[in-house]
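Take a look at the structures listed below.
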Structure I
Amino acid sequence: MAIKKLSKEQRWLEEQKKILRNKVVIQKNDFIKGNTSIFSIEDLKIFKLIISKVKSQETLFDEFYEITTDEIKALNINETHLHKVTVNSLKKLANTYVRMEDKDGTPKEVGLIRNEFKFPKYSRKIIIQFNDDMKEYLLAIKGNYTKYSLIDIVNFKLKHTLKLYEFLKSVNLNVMKVKVETLKKELDLTDKYPKFFEFKRRVLEPCIEEINEKTESLNVSYTLIKEGRDVTIIIFHIQRFDTKDILKSTKVIEHDYKHLIGLDCIYFDKYYTLEDLDLEKNVIFLREKGSDNYSNIMTSDKAQLENTLRSLYKEKFDDVVIDVPVVDEDENDELAQLDKIKDFKKFKEKTIEEYKNKELLNNAPNFIEDTIIVVNDLGLLVNSKTDKIITKEEAYEIWIYLFKNRDKIGVIEKVSPVKKFIGKNIIVERFVESRGIKDKFIYEIIDILQEEENQFRMVLEDIYDNKVEKAKTLLTYEQLEKYIIQNKYEEKKY
């Protein structure tokens, strides 16, 4: 892979990331439902910048918040008219009320910012205050909220793209079925585009294209369901990516597989289309022809990814691939490669003979830790939990793993029972000295350390500011399980 010099557009993206680093928008899902049709995309991006200044765990707004002209410029707003656009947007945000509904459906209007923003002399800062109406949607947030990095939305040009993006981010689903009329309401388009093909052409397709091109946390596709001749339901297929990676430096990677995307192949006797490739995580995304079923092939490294693509698209590669481990790049001598192939075959045959009807390993690639893999009397690998022969691809990956890690053969590793708690969110009550009160905070358990026999310490990450700290108290397994159950936090989504 070759690293290219960054283009002008990529250098600008790097500059945006530098200016907007750690700017996160957190807001209640109820606020996303508000009608913002009167605002332009510039108005909305400036407002999201202001929201990113708020500490969502606090119960009171700061006296004022500051945004800078550099930050506004990083929102991809025309620098030539920056001051004029900013003033006009702030006036509109201050003088326009957003139409909302209470939980019982009663309509209400909500103010956004106060009409008291200031431009201090000889400063590139703007002083802004929130309307008290926004407390309900931005402060003391405990659940039912949406969180995303500001950098993810700054290059949108369509305001409906932002509305669709927030709607998709507010639900934690990879496949989501939505009625067309419901989606139009979410996008503030209830009484517009009575003909679906116009809605699709002018809104749906441009917005999805912009999300896929301009964001790094979502990739969206869709299918349509008809009742008679009318499209009534849209099914969104959503790939979600870790937003912690968004602010990393940009690298342009060249590869030789672009010509394969969109081509059909046969995988397990079914026809699929290659939808996408993730070259960082070595994943192949396939979509079954004529259905909404997806099959993601996880490969262990770039070499195995290429071998898998070669097996799916043999006619697209000039040379023949042999289904054995790929040798290191410095082993390009033909005899060295042949020796490696023979070594692998001998290794596999010898291991099968030695472990027939025996346990081979657990904690295998792509299997949960306590699944034990057994060699049956035919020499095939079997999942002992389901008593089923595993797929050729899964078996291949296990043999590659064992070929590289021979000390794992025949070893059944003891699985720590506390690992099931890693990734859980819990509520922790702490005393806040600055306010003189106790408050509740949400943490993710990112690790559990065993320091003594049956003595464990949690490693926690604050889900808002990403600060990591170790718990002060050691707990037994029984105490740990009880504490997590009693303090478990589950985010509610509408």
Structure II
Amino acid sequence: MGPLKCIILATITSTAIANPLLLPHNGPHANARTIEWGPCNFINNGPSPIACATFAVPLDYTEPNSHETLNLSLIRSNALIGPSKGSILFNFGGPGGEAVQSLNAGAGKFHKGTGNTMLFSCYDNQTERDLISAKYPDKIVGPLDMVIPDLFAGRQAVSNICEQRYNGSRNGTLIGTAFVARDMIEVVDALNEDGLLRYWGFSYGTVLGATVAAMFPERVNRVVLDGVANAHNYYHHFGIDLDEFVTDDAALRAVLAECVAAGPDRCSLASLNSTAAELEATLIREIATLKRSPVVVGGTVIDGQYLQGMLFNLLKNGLRTEPERMYYINALLKRENLTEVVAFTAQQNPPDESENLLGIKCGDLFRRAETVEDVVPEFMYIYNSTKILGELVAPYAVHCSRWPFAAKERYAGDFMNVKTRYPILFVANTYDPVTPVLNARNMSVGFEGSVVLEQNGFGHCSTAQSSGCTESAIAAYFTNGTLPAPGAVCPVESKLF
């Protein structure tokens, strides 16, 4: 992508009401330091040499006279072709994964409250976490007028557990997105380049990117937001993003059409039916069948939501494992090799090892529900946004409804009429199941001069499938500021099957 270094800011976030610039960017840490790079203490599987550093940032930006700090873990990957023209900061989503793990998969993250940086965890061990998850599952079993109150009560219980865990602690208020935006500017200053932000954010990283661009528009040099979440929804509605799943049915139909076109030799599910519509009907019937008559394999219950989860993961992964996933879905439908199905699905869905996502997302949210009736409209909106997967994803609407902590700083702007120093590039996949193109277009409206580049492909974010067109467009934007023409659509070179 040209001679640019990337700084992969290892999982961090911090967190008071931030109107576009509520707090001054100053204090004992601003514009006075450099970053000391050294060897990393993990194995690098990437193509370019890396270096690591710890970098102290203010623990609480709402206390400008405080000298309390938090050490961020930073990873630098050098440009393969020099000389460097500057550094790009990366965030590959979550919120709340580990940067080192993501780096070795070709990615990295930036957030406090995650990884080894002020971890947010409501339980003493994984066994305790698993027991609570089993006690209050995200399951829709029975009529919705009975299920929603039960889910609401369960999330209240989980919130109470986290409140008891962090009673008297500030941690629940110090993990959030506006503080991370300030952390990013601290890092930009310490790099001692030109004082401008170059950033590529994926998924949740687009919320972070939109936030830092709205808070510090004069600092934006190049910002690519890829797999775009609606940041206004993120801060003001229950769920991760109210419109997160609106294209899931269309995405599944398109995947099934690709499967049928490829034939059973390359997509085993195609052996069941001859058209995409028939395959869709088969899957819907099978979800209903498993709801009525679950299958037990060892200690695992395979019900309708289990199959829905397999389909959802199929949609997210783009090219990476589609034939293999279709093989196991086909095996489940035929009731064959079920032990293998369970083993594969467990491998693809490791259990949560912290409450990072809850702590960050819920702390950022402005709303709380006083009663279950407050969550019903948005629960039903998400439930009805996808006929095939609604039962799987609708419970997200209650997760933050009774969260006890609020981030000490939250961006309170509306992401409208933001004039950045240089326009933002939004990138979106046509069939992205969690960040639809609609989000990119809605967010672009609020940032003057910004452009949406659509990639006509599958999976979550542009990296789910290869596109030389998209790669060239992003490279041209970072290296010389060239924006794609409005309405541009890039094809993909790779097929799903």
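None of the figures in this text is laboratory data; all of them are computed from the coordinates on show. No experiment lies behind these values; they were computed from the predicted model shown. Cβ atoms are built from the backbone, for glycine too; each structure is taken alone.
Computed values, structure above
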item	result
Given -8000 for helix-only ellipticity at 222 nm (-39500 (n - 2.57) for each DSSP H run of 4 or more, over all residues; to 500), calculated: source structure among I, II	I
Per distance in nm of label points 7 Å out along Cα→Cβ at positions 233 and 473, the highest-valued of structures I, II	I
Which entry (I, II) yields the derived value 80, 57, 53 for Cα extents along the principal axes in Å	I
